[in-house]
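Chemist: In the part that follows, the structures are each spelled out as structure tokens.
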Structure P
Amino acid sequence: MADSIMEKVHFTTLSNGGAALGRLADGRVIFVKGILPDELALIRYFKTDSRFVTGELIDILEPSTRRIAPFCPLFGMCSGCQLQFLDYTEQLAEKMKILSDQLLRIGKIENSGEFLQPIIPSPHSSHYRKSIRFFVGEDGSLCLPTLDEKEWLSIRTCPVCTENINQFIPVLSFDRETGIAEAEIREGDEGEIQLILRGEMEKPENEVEVDIPVSIVYSSPANSYVIAGDSTLQQTIAGISVAASDDAPFCSNPDIMEPLCAALSAWIPANDVYNVLNLNCGTGFWSKWFASRCRKVMAQDENEANAEDFVLNLDAFDNVDLYLGKPEEIIPGLKDKVKIVICETGSSGLTKEAISEIDRCKADTVFYIGHDPAMIARDLARFQLYGYTIQQIIPFDNEPNTAKVSALCVLKK
């Protein structure tokens, strides 16, 4: 094993992901979690020839005046949150800096100040999450990864989740014989709870019993098995009712969507005589939002498992078509002219091929929603190569207390 080295380091900024960035005595960049900009810390790292080093916090020697006491007793041990040691207003400021930095470093976008809007804050910065996914530990308790993500931490309460979800966390445990590896808790519109259990077996080896009123679904790689209640859960997002099955996308912070949709509304045409292409449509929220505002929606998704929920959610509309396949496979075959493209991307953003096909369909407006500043910056740079210009970047805080930054980007051609 390489030798470990202890060193005092002054940190200057937060990087994408929340680790603080500083420089070692030899000039190399080091990233360490749990530290704020302008703090002096004693850190440890293993000897390496790499230009970029990852270290471990030993002690804060000179704390920032902005550092506050976190509201979760497991902060610093649990990997879920990175910014609880900052007041919420300060969190938002740091997220803006992270996004600006990624736009410059990765996207080579030097004039972001011209179109970067103030960040939309979450209506609630604690007790906001309506879904959370746990690992099941050796003792059957619900666990989250530790800060170094090498171990699991038993969880009895999670202050970023709703109070209703928190009532269920401490009372849930599972025998190892059931074969359950993960448990996700979701909350619907009326406070109803859905428990999604995941494992490799086709269904639980032993019967799962609970003494609390919940819907329970067991999900394996092969299929889903309803143990109790309903297979889907209803939630209202920006006034739109959407049903989601166990393996379908579920909005963890639906309250942020109302102000986000208000910002988007300012950019759509006043008339309804235009067609919309919705990429990565999932269970259909954005398709449903646009369906009452435009002539036609053409929706694309790669995951066939989302199709059933999509059809259910869009059943009342006869101006929506669903296509299954990759964007670069679907777009060339579309016969209707596309005016607007809206896409909400995952962790890997859009492929080069997808962006190329968006350009070929001659859409004059693209609404790009991303949840990783690095991917947002990369994809915006790719759109610019095809002649699209950035009109606005509207950051929004989908996950308070984490270092994650989301943004709605408006591009025109």
Structure Q
Amino acid sequence: MQDESAIIRRVTRRVLPFLIVCYFVAYLDRSNLGIAALTMMPSLGLSSTEYGFAAGIFFLGYVICEVPSNLLLSRYGARRWIARIMITWGLIAACMALVTGPKGLYAVRILLGIAEAGFFPGVIFYLTFWFPARYRARVFGYFMTAIPLSIVLGAPLSASLLYLEGRAGLQGWQWLFLIEGIPAVALGIVCFFYLTDTPDDAKWLSPEERAWLVDHLRRDVEGSDSGDHSSLRDALLHPKLWLMSFVNLGLIAGAYGIVFFLPQIISGFGFSKMETGVITALPFLAGAIGMVVCGRDSDRSGERRLHLAIPMFIAVAGYLSAGLVEGAVPKTIALIAAAFGTFSAYAPFWPFLPMFLKKGVGAAAGVAAINTIGSLAGFGAPYLMGYVKQHTGSYNGGLLVIACLMLLAALVALTFPSKDVRTVGVPSMNAR
């Protein structure tokens, strides 16, 4: 009899740390615009609305290409497709250093979204090939700690790169984009040789371990009550997919409402660039802790619904408070609560998917569709924040709108089933 915990530990050590590093770099390249804007906006003469539009337009390319990219991953395999995504986005991220005005910035941000499309939902789908259902909330939680950690570590790093101003005739924000684009290219090359597409191909597992893992993943599928939604059409017409998409839209609005503008909010209180980078990290540190704790407790108890909804209500209270209070300390505390709630909710969110969608192409398309629809908020929230700031002189109105959207999403989350999902699953890529 195989030692289950030993097999899961082995798979975790082999698969998860590398993917966490990859997503860390992905989110860093996506969100470092927030720190770069401290000097980039005056350098390029960008208004708050133009900056918000540039931050959000990334998601236009992202949304258009998300589902096709995930379908191609299902067809060609994670190793090849994730490597392609990373190399392409790294090169384009470095090209951000070449922009000279708002139109060029818009164009490169759209291309970055196209290049990165499919990475996140592709990895979520890929992880279901390796981990039985009862482990997925904590695994997804560990993986998604890369989001807040990319700000916790990336914000001070990015702020320090701004002090390279004038070196080799380049401005600090140009150095930031050049230097932070390189790791994605390097990791993409490593990915091609390192990742394994399915457990059946894993030579680093013994034959007995491979057989145990494949058998338990198959049992997850057979134990699922999600029904057969293996086709793209059936998946996209499934009503629960649209409910998940709306909840995800609320979560993404909450995340990107502060990712791109928190440095500007903090800097507005008179802090230096480095102080702004350090203070910006605090809400995301709270979010990283919340992800791990919430994911582990959700898996331990087998409960999903309240582990999703309660953090979302905490986030609502945080955004509402941040929109009503003034002063560096109370506003920062409110935003720490908002980030804690928003990111904590991510860990139990994605394990709902196998409860609704079961097989192959449908599951791949379902992950991508949920992320695609939710990503519309990635465009809307930054643009809203910039527009409100330019026309009112304050970010408070934008924070209040995000609080309302998050509240609606939290109420929808309460309609989700609260059940032990230990026997629910998505099949391996062999089902394609």
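Since every read-out is calculated from the coordinates, none of them should be taken as a lab result. In this text the structure is predicted, and so the values were computed from the model without any measurement. Cβ atoms are built from the backbone, for glycine too; each structure is taken alone.
Chemist: Taking mean count of other Cβ atoms within 10 Å over residues 172-179 as the criterion, which structure among P, Q has the greatest value?
Modeler: Details: P: 16.0; Q: 22.4.
Comparing P, Q by mean count of other Cβ atoms within 10 Å over residues 172-179, the maximum is at Q.
Chemist: Of the structures labelled P, Q, one was used to calculate relative contact order in percent (Cα under 8 Å, 6 or more apart), giving 13. Name it. Provide the component values of the computation, followed by the final result.
Modeler: On the way: P: 13; Q: 28.
Only structure P yields this read-out.
Chemist: Comparing mean count of other Cβ atoms within 10 Å over residues 68-75 across structures P, Q, which is largest?
Modeler: Result for mean count of other Cβ atoms within 10 Å over residues 68-75 over P, Q: largest is Q.
Chemist: Quick check: 2, 11, 22, 24, 22, 14, 4, 1 is what I get for P(r) over Cα pairs in 5 Å bins from 0, in percent, for residues 260-387 alone, calculated from one of P, Q. Which structure matches?
Modeler: P
Chemist: One of P, Q was used to compute Cα Rg over 2.2 N^0.38 Å, and the result was 1.05. Which label is that?
Modeler: Working: P: 1.05; Q: 0.94.
Only structure P yields this read-out.
Chemist: Out of P, Q, which one gives -26000 for helix-only ellipticity at 222 nm (-39500 (n - 2.57) for each DSSP H run of 4 or more, over all residues; to 500) as computed from the coordinates?
Modeler: Of the options listed, only Q reproduces it.
Chemist: Out of P, Q, which structure matches 40, 25, 14 when semi-axes √(5λ) of the Cα gyration tensor in Å, for residues 180-291 alone is calculated? It would help to have the intermediate numbers written out before the result.
Modeler: Details: P: 34, 15, 10; Q: 40, 25, 14.
Structure of origin is Q.
Chemist: Taking FRET efficiency 1/(1 + (r/R0)^6) of positions 44 and 340 (r between Cβ atoms, R0 = 35 Å, to 0.05) from the coordinates of each of P, Q, which one would give 0.10?
Modeler: Only one of P, Q returns 0.10 for FRET efficiency 1/(1 + (r/R0)^6) of positions 44 and 340 (r between Cβ atoms, R0 = 35 Å, to 0.05), namely P.
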